[in-house]
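K.L.:
Alright, structures below, take your time with them.
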Structure 1
């Protein structure tokens, strides 16, 4: 098949037979593979993290990430199949992240998935990375079904998304500049915590006073659900520079806690406003920042106060992993989505956009 085709019937499968998806994820600095059964059961989830490699550079170096993906991709795929006690002949389809992400990193995963598909005849299904993050909620929350509202917060994205159905989304809010995770990394670097910033700020904040410094909470005029974190980041940097010029001691814990509270307040306020306006009684979070303990706690409390069911993945499914890609790939496969061997990496792929 060339491009993307939609198949009316699911390749000879009927409702009684199980569907096993071999999933591959390599959009940034995790090389990951998983086997997912029937969209909700994770049989294996193997992740090789490159954090140690990139820490000395203060962030992900694309060329290093790509080379390490090439080195590790076959190993993680083989390990995922072994842990799932599944042979390739038992795989129904191979799903792979093809965007958004780092183009070189994406190409490694896409190439591996196409090679497996070509060699075995197993159908190929390309998956949107953010769709994978949203789908991570289905792994442990067996009762969760669309429609619902989802907050996606990661290093590259801050989206408020209406999940209308499996694979059908409407973005009602997005960041105008820095994503929440990006702001965490930059502020962590500024106060000397290093990379990765999110987990370190979360940990240090527990020792600080979240009301110590009145950092701003930005609102975007005429776009009530959009986010802006660049002003907050600049406010933190200005505060640090001011303290330095005055010779004042800086409490990294207080800065971290106050910054984190400013981010959390905005994310929670926007989310609750959207839930009320759109009338949903289910709310979920997704993405790397969704593992932040302060954000989880604040959203859980806000949802409880507003009578809304709150869903979230375990931390292992918040950061980049292949299990979430397998879940999203399952629902794409069930809808008849297939990709040809001309599938390519699309680093700026928009949510809801398909090739």
Structure 2
């Protein structure tokens, strides 16, 4: 029986990485009968956001880093040492075949000093597009050396693969569970546009609100719902913008929900205005729910999922006027929405859980 350890900070909050950890862990214990242990550093006695199979072992080593300070600064240095010691003890106890670092956490820097025969894989859920444009400094060179120490570097698209020079890079897209037995309604949906994600500046929900303000001047029978939790100051900025623009009746900010797919099956459009996305799970979820997508062509994720005017619409990045124009076009044309939704529902099968997990078998699992 294979033993796999997944390392992350927490799985108590909604998010693409949290969703992926749950999906893969559940798949491996249910379909492969592997032993799966998830080790967190700051779960803080909260339950997992998504339902975990009871066979998945969850360990929280309660490091609780100060997120407002450098990981290697004085406020966190002793916590790093505690992280190494506690993690080492668990690894000795579990004796895993594979350790997956699921996101950018401190263990990404100190994993080479851990004493284990396990193979190490690092998943990259952020794009190196911007870094690839800069001249390499000492930090980037050091990061390159660290990345060469992993047995597997998991990136999400062939485009992301081009930003790495290492030989240990494997392309494995995010998987999505597609339930073809559940009927999808393409026509007659609610006139509700939606967006979802962590409420932070990189998601540019403030830009989305500006776009929506211009849109509703001529099309006020649609409502925008934004789902997410996030940074208090940014949430205040969003609420103030909605108030100042006089669109409180047309824009609603709602808390994160684990019933997001239910909303996606009912609503009429999904909108994305992020500054950067690597391979957004939320777009795969929208496709799987027959929800037409309108997104900025930001680096690099949307264009690796969406084929323009086939299974969604891509707009030139940062071109708000073009986004408003396409938003009108999509809102006013149900036939277009249905066409994009149906095509999206068909193309999402490329990321079906079974297909993607077979890539994991071929590229990673069979090599440990």
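K.L.:
Looking at structures 1, 2, which one was FRET efficiency 1/(1 + (r/R0)^6) of positions 156 and 188 (r between Cβ atoms, R0 = 41 Å, to 0.05) calculated from, given that it came out as 1.00? Present the calculation step by step, with values, prior to reporting the outcome.
P.N.:
On the way: 1: 1.00; 2: 0.75.
Source structure for this number: 1.
K.L.:
When mean count of other Cβ atoms within 10 Å over residues 196-203 is computed for each of 1, 2, which one produces 19.0?
P.N.:
Values: 1: 21.6; 2: 19.0.
Of the options listed, only 2 reproduces it.
K.L.:
Given a value of -11000 for helix-only ellipticity at 222 nm (-39500 (n - 2.57) for each DSSP H run of 4 or more, over all residues; to 500), calculated from one of 1, 2, which structure does it belong to?
P.N.:
Details: 1: -13000; 2: -11000.
Derived from the structure labelled 2.
K.L.:
Determine which structure produced the value 36, 23, 20 for semi-axes √(5λ) of the Cα gyration tensor in Å, calculated from the coordinates; the candidates are 1, 2. Numbers along the way, then the final one.
P.N.:
Values: 1: 36, 23, 16; 2: 36, 23, 20.
Structure 2 accounts for this read-out.
K.L.:
So mean count of other Cβ atoms within 10 Å over residues 108-115, computed for just one structure, reads 13.6; which one of 1, 2 is that?
P.N.:
Working through the options, I get structure 2.
K.L.:
Now a separate question. Output the label of whichever structure in 1, 2 has the greatest value of relative contact order in percent (Cα under 8 Å, 6 or more apart). Kindly include the intermediate steps, with their values, before the conclusion.
P.N.:
Values: 1: 27; 2: 14.
Ranking 1, 2 on relative contact order in percent (Cα under 8 Å, 6 or more apart), first place is 1.
K.L.:
Additional query: Can you spot which of 1, 2 the value 3.9 was calculated from, given it is distance in nm of label points 7 Å out along Cα→Cβ at positions 76 and 316? Show your work: numbers first, answer last.
P.N.:
Working: 1: 1.5; 2: 3.9.
Label of the originating structure: 2.
Read the figures in this text as sums done on the coordinates, not as results from a lab. Every value quoted in this text rests on a predicted model; they were computed, and no experiment measured them. Cβ atoms are built from the backbone, for glycine too; each structure is taken alone.
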